[in-house]
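Next come the structures, one after another.
Read the figures in this text as sums done on the coordinates, not as results from a lab. For clarity, every value in this text was computed on a predicted model and none was experimentally measured. Cβ atoms are built from the backbone, for glycine too; each structure is taken alone.
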Structure P
Amino acid sequence: MKTTKVFGFLILLLAVNFTFAQDELQITEKDSIVQSSWIVGVGFNAVDDSGNVFDGIFNVGQEWNIVPFPSRVSIGRYFKNGLGIEAIGTYNKYKSGNIIDATVILEDINYFGLDARLTYDLNQIIGQTGWFDPYIGIGAGYTDANNLGRGTYNAVVGFRTWFSDRWGLDFNSSGKWAMSQGDGASNHIQHAAGVVYQFGIEKGLSKRGEEKLELLAAIEKEKQRQMDSINEVNRLRDEALLAERLEKQKKEDALAAAEKAKLDALNKKKDELRLRIENLGYVYFDLNSSVIKGKSKTILDSLSLIMEEIPTLKLTITSHTDSRGAANYNDWLSQRRVDKTKDYLLSKGISEDKLVTEAYGERMLLNECDDNTYCPEEKHAVNRRSEFVIIEF
């Protein structure tokens, strides 16, 4: 009974591990890390003038100098290879009674520092943690302390901890050695803590992410090998289906070509007929008249002959006026004109079901002669017309 329980537990453990492994084989946001960026920081600094990290490090009241407001700004560029270049400005104030440059000062003295340093991300050696970035660095700068300017050689150790890809905290301590101690300038230590913000981010995969990517590539390669085998089996079947489709397409293309030729011939015939009707011209009317006269009768006579020649021809007759007169009157007049045009064709024996009429009044002028434009009579005359549009033939 005990053996059975152990065996069951092992099976369950293997199943859980398998499921976990399946879930792990996915590139997620956790596998993505910031590889290069700009970082700006704002925070506080504390100056320990003892010059020795082990001498009075916790003697904050007597040896640490701090101001109660943000006193440090920084900006830096950090690269994929782990190197970073950073510029830092700091302000502080030595308190009266503290020891500065081995001397007890008798009044508050301002402290200014401007430093540049080269850092190296230790995660390049110990591996990416995703949220913890320890670093070391060296640099140089200029410090005005105890009213005495001095160049300094600097060394720094610190770390950043990140809450997101952009926001984090920075904690570091820098040893600052005076380049020249001839004027009494001594060494000191500067501690700092502050908020940092990243921008201009370039991201890439962590080492673990790259391993996942390689494994996924291997799995994909095996899947491709299997698919190639399946594809080879299906190839001959696909070739046979393709030949069948090509034969069917050939027949469809022949039918489509024949249909196109038929349609082209029909369109050509329609274009020729439309041109014949257009060449007859429009039926024109005198001002305020719907009487068909002279040349217009000749046009309608020719049109009736075309319609007798082509019994299937159906037309729309549209009649129009010029812009002079009231719009309601022009609507009535165009209706009179279209009716007169139709009646004339009916008198020539054209069947009424071959004709459709539309009256547009002054709404479809052929030129600029509207109510707001002066035009001579010959231009107005262009708009007093009946037109003919093919419906079917």
Structure Q
Amino acid sequence: MKSAILALAGALALMPAAVQADTLVEVESARVKEGVPLPTFKADASWPALPDDLILGQVPGLAVAKDDTVWVLTRPNSLNPTEAGLDRDPPLTVACCKSPPHVLQFDREGTLLRAWGGPELAPGESTVTGEGREAVEEGDEQWPANVHGLFVDEAGTVWIGGNGGGDHVVLNFTPDGKFIRQIGRRQMTEGNLSESYLGNPADIAHDGKSVLVADGYTNTRVIAFASEDLSFEQLWGAYGTEPGSGTRGGAFDQSMATSTAEGAPDPQAGDFEPMVHCVVRGPENTVYVCDRRNNRVQVFREGPEGIEFLENVVIAPETGGTRTASDVAFSPDGTYVYVADMMNGRVWILTRADHEIVGWFGRNGRYPGQFIWLHSVDVDSEGNVYTTEVNTGRRVQRFVFQGYED
């Protein structure tokens, strides 16, 4: 197996604090509920400090590890030759840029510490003929054709999913990119009741006891596996019931993310829609699941008897297009919930005790502090918020916590 690890520790100098302060940008925001302290933020226009020859493609995954390093998942295959001309042989440019590996680790200041990823690190081997929807793959390559979802657990191991053609697999790696194990298998899916195979998983959460998968772009469910041996534990659909909405037929492509052919959002629907987009463990044994197409987050509690449905949290219910409820994160003390809203280009701020919206920040746009296809959100131990964008957004941003507005 060839090594695809790019060691970049110490390659970039840290930015002095005085310079960093000059790069903080005001962010559009608003208060929705009075009488509750509102967290406030500024965007850090200097973050991250990529090497001079790299350019980011789509960024579909984000995780802040327990040491406050920031991991991002990129799609180098989303870059075209005019953006990444150094990838060509011979190069198409005498200047920047080349595409990065799939997995990047930054320190909190934005220095790139580690980068790796690609088929060389996963089991199997395949040959692809044709392009786009006409592409045909032969073989058993396990690295996803289109990565989606990233999680870094307490032990520092990295979990990756995929939502491209046949990407019915979750892979687990060491921090340096050495393959450990996998759930499911590419090119194999058996529907919502399968206890072994997945259907285009979107997100992962591992607490050392069990692995939760938002199984999510073909299937419409959450499924849990035992941490030790990845044996099946349980699965559920909306409201904690057996998944009943069927599966998506054929391969997913991004045009489906904005399609209304499958109907308008229904925050009271009895089933999850395709694109069960996140699964995030919260305080007090809670589990938050993003039902993106229905503009809602469903909240559950894990217990000895299984999963218990607690609450429907509805986010901008009238929104169409790419919809809302893309990802969820929590303030360090667990007081606030942050919900990434893809279509409206906002991060909604809710109080976790009652899930009422108290405010928001961000808007659609391409300047610092704005979003295009806002995809993921996470928070570090100091309350700074990180976000990623896909499609034509193609970036990761850092929002520096400024304190509370009374």
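Out of P, Q, choose the structure whose coordinates give distance in nm of label points 7 Å out along Cα→Cβ at positions 90 and 282 equal to 5.8 when calculated. Mind dumping the intermediate values first?
On the way: P: 9.2; Q: 5.8.
It must be structure Q, since only it matches.
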Note: distance in nm of label points 7 Å out along Cα→Cβ at positions 170 and 330 at 7.9, derived from one of structures P, Q, originates from structure P
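One of P, Q was used to compute distance in nm of label points 7 Å out along Cα→Cβ at positions 162 and 258, and the result was 7.1. Which label is that?
Numbers: P: 7.1; Q: 2.6.
This value belongs to structure P.
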I have 463 for volume of the Cα convex hull per residue in Å³, calculated from one of the structures P, Q. Which structure is it?
P
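Given that helix-only ellipticity at 222 nm (-39500 (n - 2.57) for each DSSP H run of 4 or more, over all residues; to 500), derived from a single structure, equals -13000, which label among P, Q identifies that structure?
Details: P: -13000; Q: -500.
Going through each structure in turn, the value belongs to P.
One of P, Q was used to compute Cα Rg over 2.2 N^0.38 Å, for residues 266-345 alone, and the result was 1.22. Which label is that?
Numbers: P: 1.22; Q: 1.07.
Label of the originating structure: P.
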